[in-house]
Structures are given as C-alpha cells and as structure tokens.
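See the structures that follow.
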Structure I
Amino acid sequence: MQKNISEKIQNGDLILRCGHSIESYTVLLADSSATFSHIGIISIENHIPYVIHAVPWKINTIKKEKLNDFINLKVASTYAVYRTNYNPAILKNVVNQANLFYQKKYTFDNEYDLTTNTKLYCTELILKAFRNAGINLKIKTKSFNYLVGKHNLIFPSEFTKSPFKKII
C-alpha cells in the first residue's frame, strides 16, 4: 500500500484499480478510455479504511475488505482515489447505502443488468449507492456485445470524470 494513503482518504472516496484477472483485461479491451478495470467505495469504520465492491468471487456476494487487501499487488497493478465535492453527511449516506448492499448480501450481477436491484456489478453498486442517497450522477453507459448478449454497461472510466477528481 502507498505510504500514508489511509491519512489522505475520506469516507465516500472512490477507489479504482487495474486488476490482473481475465475480467479486468476484458474491461480494458472493451473500454478504450480505460485505465482502471474495477471500482469500490471507501468506508471508514473505527479509523480503518474498508472498500465495499462487487466482484465475482467464491461467495459471489458484495464484498467488504480492508483497503490494503483491495490494492495489494497480487490483485492490482495500479490504483487511484477519486473524490467528489459533496459534503461529508451526504457521502456518509452514500456509504451507508453501499453497506446495506453488503449487509443484505446482494450478489454479483453476472448478467450486467442495470434493471436489477439485488444483483450488482462494481460500477452499478457505486451508481445505485449514490442514487439511493438522493444523488443522480450523470453517468453514461456504453453498449457492449459479449457472450451472453448485448448490454449497456457502465465502465469504471465514467467515475474518473466530473464530479469526481483524482486525489491519489
């Protein structure tokens, strides 16, 4: 982990990474503007930074892990942190929404369907946490044609644009 990253991040910051998995490479190939293949939201609990994110893994539910594990070199080649100018109370509500997805054991959305609410993929989790907190982000979808059909997806690169600004 980058030295002192924990001192620079805040509750509600977004953390993006570029992973080593097949899914990560697929995202990078599908999104020509991509630097990152995955995203999560920072939840600071008892001064410990966690990342809430949706990723296909053995249990297949929304995951919450320590920041160090999320950006470990075994799973991430690079990462960045983005922040909005929303006030801390609003961002606390956004994080609470993401935590609800985790607590309710929502599953990873293998079909990448934006119309479902209990199955989420990484960017959909972020979008819906903000939306459930009353913030409608102007996020664009991109059409993607893959094995299970054609879908409109949200790629992590959408969260590197306004109102988000890179801080790390």
Structure II
Amino acid sequence: MTVDCMVEEPRWGDIAALAQLATDATLERLGLEPSVFEISVLACSDARIAALNEDFRGKPRATNVLSWPSDERAAAIDGEMPAPPRPGPDAELGDIAIAYGTCAQEAAEAGKSMRDHTIHLLVHGTLHLLGFDHERDRDATLMEGLETEILGKLGIRDPYRD
C-alpha cells in the first residue's frame, strides 16, 4: 500500500505510520493485497476539515474524518459486501482527511488513546473508500463489525462498546 500522507497540522506528528498500519490492516482483512493500492491522507486542523465538510457535504462544521472514494463501490442491497476494487497500476482508492482537534477531543472524552482513536478513524475512512457505509442498518452492522475485527487484530478494543 502506498499511503501518500500530507500533514498540514503539525500536532499530528508521525501519522503516516498509523495511516500505513490502518490501511494495510483493512485491505488485508478484506483479502486485498495492500501493495497494489494507493490512498491519500490529509492530516489537518479542524478549520480545514470544516471547510472541506462545508464544500463537499454542505455542513459548515468540523468532523473527525472525511473520505472521497475514487469509484462508487457500495453494495446495492443493505448488508451486502461492496464490490472489491480492481488492482492495477496506480490503483487509487481515494482520499481521506482527518482533523486533529476533533480526534483529540473525542479520544479524551471517550478515555481512549489518541493513537487508538486515530487508527480507528483511519480504518473507518478506508472502509468508506472501499464502498462500506453506515447509513442503512445492515450496512452499519457490517461496517462496524469489520472495524471491530480489524482493530481487535491490532490490539485495540471495540470502539462501539460503552
């Protein structure tokens, strides 16, 4: 997996290593070879993600993570697996933006480490790039189950408990 990480918010530190870990673990769980795919990650501030959220979703406020898949991969039927991406030269899955302030606040409020919460949000964003969503009930159950499983293999507790 090639993760192109652009750090606009210096408080993120070495987020590139966490992004690589999260994206590789997600692809491997889905039986995909990480080395043949690319993802871009923007590690930014709350102000930057608020502007992106307004521009792309019409919501003028900060959020924790946003994702822009390169292709539509969502399953037509609620709860079914999305179509897998096709590997190939420069198989780009899409872009993820993650906001430091919101992530730090959420981690503190939940009593989680910033590392674990960041990995969770990067797994979540990667699943969105792969066509998973949480708008419909069975889709949400599928996506949350995958997140929990992937994070568990990384030694991170279930984020949906408590």
Structure III
Amino acid sequence: MASIQQSHFELFHLPTQFALDASALETAYRTVQAQVHPDKFAAAGDAQKRIAMQWAARANEAYSTLRDPLKRAAYLLSLRGVDVGAENNTAMEPAFLMQQMEWRERVEDAAGARNVGELVSLLDELRDEERGRLAKLGALVDSGADQAAAEAVRQLMFIERVVAEVGTQIERLEH
C-alpha cells in the first residue's frame, strides 16, 4: 500500500471522475481488503495490527463513499476544494424551493389521511426525480461545473431526506 493519504480513487486505482465502473470498484475493494484485512495480521505485533485496522477502515470508508453516487459527487467536489456546505448553505433556486414545499405538504397530507397509496406514489415520483438529477449531476461534476454541481448535491440530499421521511411514514402506517 502506498499512502493512507491518497484519494479514494487512487486507493482503488480508479479514474478520478463521477462515472464509475461498479464492478471495477467492487474488484478493487476486495483486492485492497484482502491485503489489509486485520485477520491477516492476527499473529503480527500490536503496531502492525493497528496499521492493518487503519487501512481496513480507510478502505471501507473509501468504498462506501465511491459506491454512493451522491457521496461520490460531494467527495469529488471536496477534492477540488469545493465545500458542498449542505449544513449551512440552504440557498437554492426558487423553483426547487417551491417543489420542496409541495413534496412536504403531500407527505403531511397523505400521512394525516393515512393514505399509503399516495405515499407510495410520491415515493415513486421522488425516486424518478432522483434518478434524473443524478444523471445531470454526473455531467456537471465531470464537466467541472463545480458550483452548479454543489447545488445539485444539496438538492439531492434534500430529496433523499424526503424519500426517507416518506419511507418512515409508509412503515408507520403499515404497522
């Protein structure tokens, strides 16, 4: 292994880009894990065991980040020095803000009416929206449109939160 400081892409010998070959990522992850798995160092000294644990944790973190398109996009932006700022930057285009409010109202109304069918319909709509936006996000990231990509990441993070909320409401109503 080279340096624990190398990027996630370098760790797995993958191109530093949004578009990613999932099977190549999986193969690279398994290769790295086979080299650093703590069980392989069971008879080693404490220092070597600690290093193996650090590398295994590093590989797990890198894999988790790269296999999730939204995390991958945010990570790529961070490598370029762009902070997505999801925690403190809530500025979004007005049309998206209106769409957010509509989704939230639909969740509240459907949950209040105990309308699982409406929640499922909304969930399908949100997932379609998410798929379309992820495709656009990839193009933004790979073209270097970093600020637009950062806003797209924030919007997708919001959509993920609404998807989770809808899922929670469906589960609550079905049990």
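Any read-out appearing in this document is the output of simple, stated calculations on the displayed coordinates, not a laboratory observation. These figures come from a predicted structure and were not determined experimentally.
Points worth noting:
- Read-out helix-only ellipticity at 222 nm (-39500 (n - 2.57) for each DSSP H run of 4 or more, over all residues; to 500), computed value -7500, structure in I, II, III: I
- Test item: Cα Rg over 2.2 N^0.38 Å, for residues 36-115 alone calculated as 1.31, pick one of I, II, III: II
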